[in-house]
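Right after this note come the structures.
A short reminder: the numbers here are calculations on the coordinates, not readings from a lab. Note that the structure is a prediction, hence the values are computed from the model and not measured. Cβ atoms are built from the backbone, for glycine too; each structure is taken alone.
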Structure I
Amino acid sequence: MSTRRLLPAIALLFATALPAADPPPKAPAGFAWKNVASIKAAFLLPDGWFFKEELRKDVRGIFLSKENIDQMGKFDTGLTINVFKNKKDAPARARQYIAEQAQGGDVVNLWEAENGVLKLYGARMHVTHDPPAFTEHVLAIGNSKTDTLYILMFESPDTTWDEAWKKGEVILGNFRLDDEI
């Protein structure tokens with residue numbers, strides 16, 4: 001089993017392998033590590049934000065949000081992680097997902113990278129067809145060994161994007177995935 005540390009940048013995405021036994025580094029000020037045992041992953045959760053996990057049919061949904069989903073029924077700013085296990089040819093599905101998402105908004109950036117069995121595709125889009133307008137930073141990761149597909153979407157309304165992205169960039173720049181899942 002090996003753990004991958006994924007570090008997205010705005011125009012480039014790269015990954016660095018970490019030994020499975022290594023604990024994550026100390027969380028930056030204003031964040032704490034949230035371990036997600038169901039997918040053997042860890043994400044940085046900003047102080048005061050909310051965590052929610054649910055399983056619907058064959059999709060595990062994980063949410064890190066500024067707003068309390070249980071109280072509001074939705075969120076405006078945060079990260080959604082959808083995990084699909086046993087998706088035949090997960091890397092091709094990841095590539096296809098980003099291509100389809102890129103058709104739904106004004107694309108700011110597109111990129112791709114790989115680290116061993118993990119194939120990574122990303123996009124940043126400005127979406128105006130669903131008021132209010134929002135910006136979305138999307139990563140699709142396909143594991144060619146296990147056929148697991150990860151979709152990560154950080155979004156915020158345009159009016160709060162610049163401030164929200166300060167947290168989103170830290171979250172997406174420091175998460176951990178086990179490439180055996």
Structure II
Amino acid sequence: MNILTLDLVKEAVRVSGTAQDAFLTALADAAEDWVERTCGIALVQAAQTEDLDGGGVGLWPRRGPVASVTSVTDNVTGVAEASTAYALRNDRVVRTAGSRWGEGYGRWCVVHSGGYATGAVPAGLIQVCLQLVARAFDATAGEGSAGAGGWSGNFGTLAGSDILTLLAPYRRGPRV
């Protein structure tokens with residue numbers, strides 16, 4: 001678990017003992033993973049290295065929110081861009097001169113710090129993770145023997161439109 005604590009999860013599912021701690025931890029991990037993949041975010045800030053497609057006015061790191069950019073290197077030529085040649089704007093890396101990035105799939109290697117800083121994860125994301133854990137726990141009638149390994153893929157079925165609506169403001173990607 002990255003953003004959820006076991007105490008918070010146990011409170012959400014109304015469990016007080018320790019017999020199901022491992023199962024609840026696995027469900028929480030799977031819920032956080034599903035939210036990250038669904039929204040294109042990282043719930044915990046960490047260094048990220050990504051090969052991104054060129055050809056547009058911005059490079060869009062897949063795991064954000066993007067806090068800072070350490071380097072941008074052209075994978076074709078091996079040449080690193082000068083730090084003054086690019087800037088971070090609205091979660092994308094743009095050229096300060098306003099020109100487009102050279103074209104190519106995975107052409108640009110971007111090293112950045114992506115994800116939410118400690119204590120800065122929006123309450124809405126924490127609530128969604130807790131709701132997903134509670135739904136999965138209810139779906140198994142609290143039986144840890146059902147296993148949590150496959151839950152990451154099953155949260156899409158449990159989520160429903162209410163969860164997807166709550167996640168909408170946190171989804172990342174190119175915006176027009």
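Given a value of 2.2 for distance in nm of label points 7 Å out along Cα→Cβ at positions 54 and 70, point me to the structure among I, II it was derived from.
Comparing all candidates, it corresponds to II.
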Original post:
To which of I, II does the computed value -0.77, -0.95, -1.03 (log10 I(q)/I(0) by the Debye sum over Cα atoms at q = 0.21, 0.26, 0.28 Å⁻¹, for residues 110-165 alone) belong?
Top reply: I
Subject >> Test item: helix-only ellipticity at 222 nm (-39500 (n - 2.57) for each DSSP H run of 4 or more, over all residues; to 500) calculated as -4500, pick one of I, II >> reply: I
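Quick one: P(r) over Cα pairs in 10 Å bins from 0, in percent came out at 10, 39, 40, 11, 0 when computed from one of I, II, so which one is it?
Working: I: 10, 39, 40, 11, 0; II: 10, 34, 26, 18, 10, 3.
Computing P(r) over Cα pairs in 10 Å bins from 0, in percent on every structure in I, II gives 10, 39, 40, 11, 0 only for I.
Can you rank I, II by FRET efficiency 1/(1 + (r/R0)^6) of positions 38 and 78 (r between Cβ atoms, R0 = 30 Å, to 0.05) and just name the one with the largest value? Working shown, then result.
Values: I: 0.95; II: 0.30.
The structure with the largest value is I.
Taking relative contact order in percent (Cα under 8 Å, 6 or more apart) as the criterion, which structure among I, II has the greatest value? Kindly include the intermediate steps, with their values, before the conclusion.
Details: I: 26; II: 32.
Greatest value across I, II: structure II.
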